[in-house]
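Below you'll find the structures, each written out as structure tokens.
The numbers here are math on the coordinates, done by the rules we state, and not lab data. The structure displayed is predicted, hence computed values, not measured ones.
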Structure P
Amino acid sequence: MLPFQDPKLSPKERAHDLCARLTCREKVGQLNQRLYGFQSVRREGEQLTLDEAFQKEVLHFGGLGTLYGLYRADPWSGRTRENGLYGENAVRAYNLAQRFVVEHSRFGIPMLVSSECPHGHQALDGYLLPVNLAAGAAFQPELLYEAGKVCGRQLRELGVDLALVSMLDILRDPRWGRSEECYGEDPFHAAQFARAIVRGIQSQGVAVVAKHFCAQGETTGGLNASAARIGPRELREIHLPAARAACRAGVTGIMAAYNEIDGVYCHANRWLLNDVIRKEMGFDGIVMSDGVAIDQLDSMTGDNVVSGALALQSGVDVGLWDEAFGKLEEAVRRGLVKEAQIDQAVLRVLTLKFERGLFEHPYLEEEGEIHVDYAQNPESVQLAREGLVILKNKNQVLPFWENQASGKKIAVVGPNADDLYNQLGDYTPPLRRNDGITVLDGMKLIFKESDIRFSQGCYLRKRDENLLKEAVDTVKNSDIVICVLGGSSSRFGGASFDTNGAALLDNAAADDKGTLMDCGEGMDCSDLELPDAQLELLKALKKTGKTVIAVVICGRPLVLTQVCELADGVILGFYPGPRGGQAIAEVISGRVAPSGRLPVSLPRSTGQVPVYYNYKNSYRAMTYMDEEAGPLFPFGYGLGYGTFEWGTCSLSTERCNAAALENKGLTISFSVKNTSERGGYIVPQIYVTDVAASTVRRVKELKAFQKVWLDAGQERTVSLQLGKEAFCLWNQKMKYVAEPGVFQIELSDSAQTIWKGEFTLCI
């Protein structure tokens, strides 16, 4: 028995022994993730065969480090239920590919399998969640933790080693097409959700690769992969806390982002990928490239071999679809990189393989179909329920109780009323029809005693006179109107794609019905207003004199000024997932008490962008001579159906020094009573303002929040904790310190201040 074969040795000891036995080419092979896994195993009926390119790659490198996306299914991959992998075929395909890798490696080294899991598993029968913005709107990280556990169990059963999960991007410009992948605009809020999803998935034995690192949400003009024009303090204050939280939660991997920061690409930023995440944050896992991002370094180097060497020396361990990392052997020959530097990355990959037990158990048990039932695993629909935000409720038009609706005619209209894929978001697979519930389906499910009538009204971005007339006629003969508007990140309408899977802005993304996809990766927008066709529809419905409830389903903060003027009630749902239509109908009916709060600020107009609550106190807040100051709806806003009476609020101490604060923290306690006849949620939020400091501070910063349920008539005391970090800043010497001084403490909910107090941090 060779030392690396001895399970009694530690994974690192085994990795060191094995690495020393590999040739340079074999080592490069361990850093290899060039292949599209969905093309590596071909399925025709029940017949599975290995793709020739896959075989050649394994034979050339004497093994394979990681196989990406074996189970990926979507229009880009071209994998459907007819030719894709699911159930027993998925397990068989895994074993077929893994066996070939093991048998053609001199030392029987298994491969890792990575899978996209931005909001659930992007695979046939994959368990899907609402997008991150919807999860952020739920303001309940523990619920995301539970949902992550469900995803993790499915991933583990399919042999997935690395779940690629969006969590590190902070939304600072809603024109960005990937807004939906962010938890919101606030770093503290996003950090709680990043920690939750890492803990949830990894609790099931699946490693998480957190993406994207970093500042990708700080775009130039909202354009994808554009420069983040910020300094080190903004970087640390806004864009690093989520990564720090993920590292503290024990995340296994970090994926570098496409963008550059102050002229240096993230994939070439040694300070970022080494000093920050490894030395400062204590991260000791793998750093993975984003798709073909290493090749994009050619714009700096002019030489693909040099690009690979630069990325490796900067801290990237594993490539993704690039050519450059496959040329590291040549880079060694040219003296661009030392083999010992390759060894560092190889050791991380091999250590992970030993930690995961792949050498002892490289294959899966072939035991039938792996399918997660949404009814038996309600975490997805519960996230959808709690992430819906009520923006307007004129004259308490909501809820529309089921007994009120009995025998009444309800018109359900709009382009997003009965299109399942328009409520899922980007990075989604084809679904079984019974796995999804549209708004129309949900209304029929909940309002069984009502006469539900449907009319599309218009296309997503194009008017149709016949559809408009039909919708108006339907509404005239109805008692109440549910108008479902918004956008779509659906790739299922004929979009074409770049080499990294991003949607391309060309005619393939549209047909004679207009643009079919207006959000998602590659779909950045200069205008955040709803399309004219949808606004025209809403105006026409309003003219009928009927009560109109607008439901907006989208993947980014939109300008909803006109919608809120026209509609009697407005519900905002960031892509709420496969059962989102059920959740929306339940909120409309009052079966579910709405509890979502905005994780982002909604602008009054596109010209007001960027708009966020935690701006610096060095300038006036989003104030223009031709625009009312402040956002249309701020971060933290959201209406409910109940009423609550807030009582006395107090601090555990009004002054202490940093040592005492670090030991005991600061407790904010208050009483609250539900004065309604039904139970409901409150979402108390604690904001801190540094009154005077050595650097320019923000007008306020979120430092604690909690979602609390109260039964009808229930009264309880709630306590929230602040630690020392709540009062720290990056000073002029870029040291993270708590400066003595006065701090304002604010308790609020739904963007309404409930209490303000002061705390003094002494020397």
Structure Q
Amino acid sequence: MSESLKDSAMRYHMEPTPGKLAIQPTKPLANKRDLSQAYSPGVAFACEAIVEDQTQAAAVTARGNLVGVVSNGTAVLGLGDIGPLASKPVMEGKAVLFKKFANIDVFDIEIQEKDVDKLVDIVCALEPTFGGINLEDIKAPECFMVEQKCRERMNIPVFHDDQHGTAIVAAAAVYNGLRVVGKNIADIKVVGSGAGAASIACLDLLVSMGLPRENITLVDRTGVIYKGRESGMNPWKEKYAQQTEARTLAEAMVDADLFMGLSGPGLLTQDMVKSMAKDPLILAMSNPTPEIMPEEALAVRPDAIVATGRSDYPNQVNNVLCFPFIFRGALDCGATTINEAMKQACVKAIADLACKEATDVVAQAYKGEAFRFGREYLIPKPFDSRLIEEVPVAVVKAAMESGVATRPIEDIEAYRKKLNGFINQSGLLMQPMIEKAKQSGQSKIVFSEGENEDVLMAMQAIVDEGVAKPILIGREKVMQETMHRLSLRYKLGTDVEVFDPAKDNADRYWQHYHAKVGRKGVSVATAKADMLHNASALAAVLVDMGEAHGMICGKVGRFDKHFRKLHQVLGSATPDTHMSSVCVLLLPSGPLFIADCFLTVDPSADDIVATTESSMAFVRQFGIQPKVALLSHSNFGTSGVPAASKMRLASEILRARHPEAEIDGEMHAFTAMNETLRNTIYQDANLTGQPNLLIMPNLDAANIALGLIRSLTDALLIGPFVHGLSKPAHIVIPSVSARGMFNMTAVTASEVINQQDDIANN
């Protein structure tokens, strides 16, 4: 390890706060009343509820979402027996992964105890605290005994990740590897190298999935485990002892279909690989150096499929694909254990996910890599956001079917949507728009940057969900090349229409354009050139002519230049319509709408009113009642300068026009977001709780606020959305992801439907 990496890692763990975890309250503690509910006397009611019904603990405490990561530090990563205190950074890291990938809270528990029975007693005594126990980095064979005894005594899931997490992900790789080569698990010959906890667990799981035990040869540091061997044996090894003449790994490897390595670096030689059966599967999972490097194995057996534990090679067997999500499902249904049925369901869910095309999240995290199910892509990547949806659902179903779920989930689809909201924060907010767009599915939306990678990736979700009929502007050959690299399934010309300006640009397009802009300094020659080279102008013409219903542009270029072309062609909805924009930020506390971040530099009071009204209507489209704060440097009349006065006047007008709505200002941002402070300043404020729509006094304030919130939080941006054009048209910012493009498409398609309904009703 380089000194620079060491220094960097130490700074990471030390600054700005030591460690990687903190505890945050989930309820307000701002006054005496809050304190009386959080603790005495209000807390007694929660205690009494649990006394009456112990299942209430999951409803009134954090227990239902709390896992204990427990270790005695006897087998920590590749460091060995370093003790419980030195293991704490690893356990904190495990806790972070639980939170990051599945929104599960964790207490890491490091225990100074090597005696199995005493350790078991300590762990079992923790049952009232946790909804589940993740055993971690306990050496074999003690880990087998600790887990077995804890499972027997405890009525919550107990899961030794080193064993079962590894086994599940490895089994998923084997499951898909056999799919690729067309072999049946019941017919393959398997050699396991290493007889520790992970290796035994891998073989146990494969046996439960149909691998005959007699087809397995297990090898440890002494050699082949055979019937009658006495040296270095234990009950867990004994069950894999075979009647065989083979005594070495080399002898065992002849005609093997699968090598399962969880042993040490360099133990598998090229000659051993040569001796394997046709299309061999090689899982060389020793870390950081595998039993054989992939390039060495492939050099002598090009037909091999190779997986390792390393992130710099294809097919990484990474436990993070499993443990957060199997616990997520187990906790949510109140499972009393994690049984074989749940493990097998987890295996198949992970394996099946790899057969689907990769999402934009995966593509962004692993730039430059193409993911298509096959020899080099057997299992998903850890940042595949669909893991949080697919795996817990499969686990919950298996738990319910096997009878270990104490809180069965009746509405699986609602549960699936809830899970999706953990990672894809826009999922629940956008659902009303998506559902509305899907009801029609016929809105023709044209995308000006049709060759862009994010746009092309978004098309897959748009086609799959049926939210719109896409039209892409660009060269079909370029699109096809990118689609092939990204393993996208939809068909150009069938699922998605292509408009190539060089081939499809008939005279009627430039003529229509020139009729719109000819008296604004645009010559015939320029009009023809714009229809050939300015995709945003062309897209706007297609919408204005009725050949498309809406449009999206902005992945390349400046917002103001795109808007100028759209406004020139499409014009305002009415002569007196005020143009504005609104953005949505998805925060842990919920969605926050901000206007106007992109269009009006210094709005008047009337402009502020118009912006607020259009933004309120937009918020309602999401099924949310707007709660509006008009922000200023002034706080309820503390300043009389024009910038504050216009916000105060706008607030008065809005409250008069919309007496039923929660609208107030002018006020400081901190006053707006803090109800307690707000009530001390002005008791009769027409606003309760936190606002969800912030109206800014000018473009600078809005854009700066948007940038600050995005940079200081993990908020997901949706938008910007332009209001006031005659037809649905939006301009994204260049950093928008494929997911963002999908969201914009759903909103645009919904607006098309709204506009069509308005025309039909009038």
- Note on the structure: The value 3, 11, 17, 19, 19, 14, 10, 6, 2, 0 for P(r) over Cα pairs in 5 Å bins from 0, in percent, for residues 631-718 alone, derived from one of P, Q, belongs to structure P
- Item | At a computed -7500 (helix-only ellipticity at 222 nm (-39500 (n - 2.57) for each DSSP H run of 4 or more, over all residues; to 500)), which of P, Q | P
- Message: Starting from the value 164: which structure in P, Q was volume of the Cα convex hull per residue in Å³ calculated from?
- Response: P
- Task: Work out which structure the value 66, 54, 32 belongs to, where Cα extents along the principal axes in Å, for residues 415-742 alone was derived from one of P, Q.
- Result: Q
- Where does the value 13 come from, among P, Q, when relative contact order in percent (Cα under 8 Å, 6 or more apart) is the thing being computed? P
